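Bear in mind these aren't lab numbers, they're just calculated from the coordinates by the rules spelled out. Computed from a predicted model, the values in this text were never measured in an experiment. Cβ atoms are built from the backbone, for glycine too; each structure is taken alone.
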Structure 1
Amino acid sequence: MPQLPGLVKGLGVTLRTMLRPAVTTQYPHVKEAPTSRARGVIALKEENCTVCMLCARQCPDWCIYIEGYKTKAPPRRPGGKPRTVQLLDRFDIDYSLCMYCGICVEVCPFDALFWSPEHEYSEPRIADLLHDKDRLGEWMQGVPTPEPLEAGAVAGKK
């Protein structure tokens, strides 16, 4: 009979748990707002991308596909020579391969990639998880504004 005290103790825990109110959110019917620092999907701010390829090279899953082209831009100063700039032609992320590590967001020196709290983007076909720059740009609306800098911090530094 040495198991009887353990059995009674276990039944007591079960009884106390049964009498507490449920804390589960019924997800499809009730949606909670994600926290401000939630990692959902990666959003692209296309005008900041310089096609430097750092994000694609650092990605451990090789799920970022970038294509760009060079074009001439007007000089920055009067009397200067025209400069060559890279423009973004294709920026795709394959979310069926992505492991959401965030390395691409961290290594981007031009603040073109951000974490968006959007987390509902399932697709009926796995091939539809390849999201292009237009779809990635739509998620910039959900990106929260950055918190103000601390005293003594320098803007532009990560």
Structure 2
Amino acid sequence: MERNMVSLFLLKGKQVLLLYREGGRVAHHLYVAACGGHMEPHELNNARAAVLREMQEELGLSPTDVGEIRLRYITLRNAGQEIRQNFYFFAELQTEKPLTSNEGNLRWCTETEALSLPMPVSAKAVLCHYFREGKQTDVLYGCISDGQQAHIIPMNA
């Protein structure tokens, strides 16, 4: 079985917005991207549509509330009974409206704070790579994880 998901890391200056997801089906009692979730069947060939829907549902944000939403990482992980594929997007927050989520508690974090928090291996690898290298490039990266480690490579055209 395959599970297709999207995630959005929102940035504000040198901070990233994280969500402490409580009781989620895939990630629970962990910090994850600000919003995200499963792709609907009609979104399977359009990850951007899925992340826009999740951003509206979970944060109440529209595309005009953020800068360009960019797909930066695609991850694959064998989670036992399923293969999980996640499309990670990044965008700069452009609005001052207060943010809340019905999925858990939101928290603005510095790079150091974010990387010290408990989160899924793939999400932590993506965030670490983004802070170290990815934010200075326009490259799309692929990530393979076994649940313990993650390996990131550029996906050059």
| A value of 1.22 was computed for Rg/Rh (Cα atoms, Kirkwood Rh); which of 1, 2 is the source structure? | 1
| message | Once FRET efficiency 1/(1 + (r/R0)^6) of positions 37 and 61 (r between Cβ atoms, R0 = 25 Å, to 0.05) is calculated for all of 1, 2, which comes out largest? | response | 2
| task | Tell me which of 1, 2 gives 3.2 when you compute distance in nm of label points 7 Å out along Cα→Cβ at positions 101 and 141. | result | 1
| Here distance in nm of label points 7 Å out along Cα→Cβ at positions 45 and 149 was calculated and came to 1.4; which of the structures 1, 2 was it taken from? | 1
| Structure with the greatest value (metric distance in nm of label points 7 Å out along Cα→Cβ at positions 77 and 109, set 1, 2) | 1
| task | Please state which of the structures 1, 2 yields 1.00 when FRET efficiency 1/(1 + (r/R0)^6) of positions 5 and 85 (r between Cβ atoms, R0 = 25 Å, to 0.05) is computed from it. | result | 2
